[in-house]
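Scrolling down, you'll hit the structures one after another.
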Structure I
Amino acid sequence: MPKPVHPPARQVRQSLPTPPAVAAAAVPQHEDSSDRRSRLLREARRIFAAKGFDKASTREIATAAQANIGLIAYYFADKQGLYREVLLQPIANVMTGMPEADAAQPLREWLRSFYAAFLRPLYDADSGLSDSTRIFCREMIAPSPVWADICAEHIAPQHHALVEMLAQRCGAAAVDAELHQLGFALVALAHDYWLSAQDMEGLLPGVVYGPGAYERTLNRLVAFGQALIEAEQALRQSR
């Protein structure tokens with residue numbers, strides 16, 4: 001499955017003009033550039049989640065990150081560029097762990113890698129998944145042009161690769177609407193944990209974060225995903 005190419009920080013710096021104010025910024029020389037960039041992204045994610053794009057200010061983000069405000073232009077071009085990176089980062093992190101869309105790979109083995117990529121940020125205290133999910137929910141209610149671009153450039157290719165693989169596994173001559181629905185359903189199983197993990201914990205403490213919960217959840221998702229695919233295969237064979 002093709003993975004989105006995320007340009008390293010040095011390429012972004014080369015592609016954008018460096019304002020004189022940024023060049024003269026009093027930034028500790030001992031601090032790594034990637035640390036400053038990561039800190040800006042972390043604070044931007046938190047503030048965008050709390051306030052939304054319009055009410056968040058670049059000055060507030062820079063202050064929270066203990067960074068010169070000019071570094072936002074330096075790394076991300078502008079506020080919208082920063083917001084785009086905040087949206088893209090968790091998606092890119094998941095896609096980095098995604099298995100190739102290979103119909104020849106044993107189904108359970110493929111599903112295990114597929115769902116592990118989605119679950120990883122749920123169990124990573126530094127992933128910022130809670131804030132990212134709040135931002136995604138805002139985008140679901142009122143999609144921005146930035147989100148539309150990310151969907152077209154990064155999510156759609158992954159989805160189409162998934163559906164092509166499902167067509168092969170189901171013996172379909174061509175991709176159809178039902179296979180797209182199957183792809184949506186497979187992803188939705190994992191997305192529900194992103195959106196509802198805290199509610200699940202409230203209903204049944206330990207079901208998501210208790211001892212052995214990760215392996216139990218992964219095994220169940222694999223079993224559910226396999227059942228969905230096998231049900232689609234059976235439907236097509238019965239026609």
Structure II
Amino acid sequence: MRSLTLWRTLLGVDKTVVEDVDLDLVAGVFVASVRLTRSMRNRCGSCQKRCPRYDEGAGRRRWRGLDFGSTRVFLEADAPRVSCREHGVIVAAVPWARHQAGHTRHFDSYVAWLATQTSKTAATQLMRIAWRTVGAIITRVWADTEELHDPFAGLTRIGIDEVSFKRGRKFLTVVVDHDSGRLVWAAPGQDRATLGAFFDALGAERSALITHVSADGAAWIASVVAARCPNAVRCA
């Protein structure tokens with residue numbers, strides 16, 4: 001129980017010192033008390049730049065980690081605030097979690113992966129979290145993914161369609177990449193303005209590189225495609 005280096009490996013934390021661990025068998029909760037290494041202290045939670053410490057914040061707080069079997073896991077640490085020139089007074093960054101998140105990065109990544117493999121209900125039951133939490137995690141993970149990967153890179157052959165949800169009362173417009181099979185864009189709505197937002201994001205230069213567009217016979221799709229990428233072959 002006291003091999004703190006082992007616990008750091010099991011918890012999957014970097015640039016972090018595990019000071020102590022506590023297991024409550026009755027409650028089924030494991031708590032690891034941790035602190036940042038010197039190189040990670042007093043960094044802005046938003047831009048990660050080193051800043052002067054402002055105060056101790058709201059004291060110690062907890063972040064939910066991946067479960068150990070049926071035992072819930074939490075990391076507990078001080079949460080001081082720093083004074084950032086760009087972002088003002090803000091909670092200091094921690095290496096194991098995203099800013100303003102109540103879950104570790106590993107927890108976020110696992111939930112986001114589950115969301116692509118199973119239903120949202122199954123993910124909430126397995127991870128013991130709320131529906132809204134799944135949505136918030138997906139938003140955080142996708143924001144990081146967008147910074148690292150360009151979803152429109154190499155886009156030449158696309159498919160456009162709408163899909164209904166909420167028992168058919170609402171619609172999403174979706175765009176897929178036929179070469180990779182990936183979903184590259186989606187937004188609520190099924191009209192010219194919605195599809196136009198995709199081409200706005202794509203930009204005129206990359207829209208001109210589209211060679212093929214597959215879609216059904218919807219007039220709102222045909223008119224936008226004809227205006228935004230007139231040289232593309234349109235396939236029903």
If helix-only ellipticity at 222 nm (-39500 (n - 2.57) for each DSSP H run of 4 or more, over all residues; to 500) is calculated from each of I, II, which structure is the one that comes out at -22000?
I
Test item: Cα Rg over 2.2 N^0.38 Å calculated as 1.30, pick one of I, II
II
Which entry (I, II) yields the derived value 1.9 for distance in nm of label points 7 Å out along Cα→Cβ at positions 127 and 207:
I
With FRET efficiency 1/(1 + (r/R0)^6) of positions 87 and 183 (r between Cβ atoms, R0 = 30 Å, to 0.05) derived as 0.90, matching label from I, II:
I
Top of I, II by relative contact order in percent (Cα under 8 Å, 6 or more apart), largest first:
I
One of I, II was used to compute distance in nm of label points 7 Å out along Cα→Cβ at positions 39 and 119, and the answer was 3.5. Which one was it?
I
Which structure, out of I, II, was semi-axes √(5λ) of the Cα gyration tensor in Å, for residues 63-142 alone calculated from, if the result is 32, 14, 13?
I
Given structures I, II, which gives the highest value for distance in nm of label points 7 Å out along Cα→Cβ at positions 151 and 175?
I
When you work out distance in nm of label points 7 Å out along Cα→Cβ at positions 191 and 215 for each of the structures I, II, which one comes out largest?
I
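Only the coordinates and a few stated rules stand behind these numbers; no lab work does. Values in this document were obtained by computation on a predicted structure and should not be read as measured data. Cβ atoms are built from the backbone, for glycine too; each structure is taken alone.
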